[in-house]
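Several structures are given next for inspection.
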Structure I
Amino acid sequence: MVRDYGLTKLGHQAAPDRKLETFPSRSRPGSLTVQLHCTEFTCRCPVTGQPDWAQIDIEYVPDQSVVESKSLKLYLETYRDEGIFHEHLAQVVLDDFVAAARPLSCTVTVCFNVRGGIAITAVVSYRREA
């Protein structure tokens, strides 16, 4: 049986954009932890324009909504040619994720490959206040 969840990307041709889609969670709020791993993220240095590669991990505890993974993939693709500092990226992704899914908690970890002899990992977290 096919259900209509109002999703516009999953099962359709879709272009990258910054809209994260969600569907209703069937789990009791707080009982499920979802881990998302993107091992092939790319963006650009905002000063030099040089490419940067990273792994992005998102771990969250849903309340009422779960983020649909294809929309996350398309969301992350929008950064491919954008210049953004690593630390800013972590915060922007967290803010967008929280706005879309309204989770009970969420942690975004961006782990960038070594460039210039330094690897940068930025971790930012959100926890809904009771």
Structure II
Amino acid sequence: MSAAIITLCLLVVSNVFMTFAWYGHLKLHSAGVTTSWPLYAVILLSWGIALLEYCCQVPANRIGFEGNGGPFSLLQLKVIQEVITLVVFVIFSLWAFEGFQLRWNHLLAFCFLIAAVYLIFMK
């Protein structure tokens, strides 16, 4: 498998863990799972999930970075990661949070993100 595909897959998995670490506790709270938990316990849970995120994010950047023989510049890695983050976040929010809706301005913002990816890969 190519370094680009491995990098992209690791970034997707990393961002799934990141989204659950950063926003999953809100869903758990609204579902009544963690309502009686002290804040430090919720933080420790999020850190545990974030550790899994870093176990994918760091290798993705090492494998994908052109300075290590990968196909992406530092800036390209960052833009790719941000686009994946927002896509994963939107999917998670649509699934987990009732009342979350995509509006025209969100879709326009995604078009700008696609334009950012295009522009960052231009020579």
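Every number in this text was worked out from the coordinates using simple rules, so none of it is lab data. Computed from a predicted structure; not experimentally measured. Cβ atoms are built from the backbone, for glycine too; each structure is taken alone.
Structural remarks
- Taking distance in nm of label points 7 Å out along Cα→Cβ at positions 26 and 74 as the criterion, the largest value within structures I, II is that of II.
- Answer label among I, II for the case where helix-only ellipticity at 222 nm (-39500 (n - 2.57) for each DSSP H run of 4 or more, over all residues; to 500), calculated from the coordinates, equals -6000: I
- Structure responsible for 16.2, with mean count of other Cβ atoms within 10 Å over residues 18-25 calculated and labels I, II on offer: I
- Answer label among I, II for the case where log10 I(q)/I(0) by the Debye sum over Cα atoms at q = 0.15, 0.17, 0.21 Å⁻¹, calculated from the coordinates, equals -0.79, -0.94, -1.16: II
- Origin of the derived value 31 (relative contact order in percent (Cα under 8 Å, 6 or more apart); candidates I, II): II
- When mean count of other Cβ atoms within 10 Å over residues 66-73 is computed across structures I, II, the figure 14.5 traces back to II.
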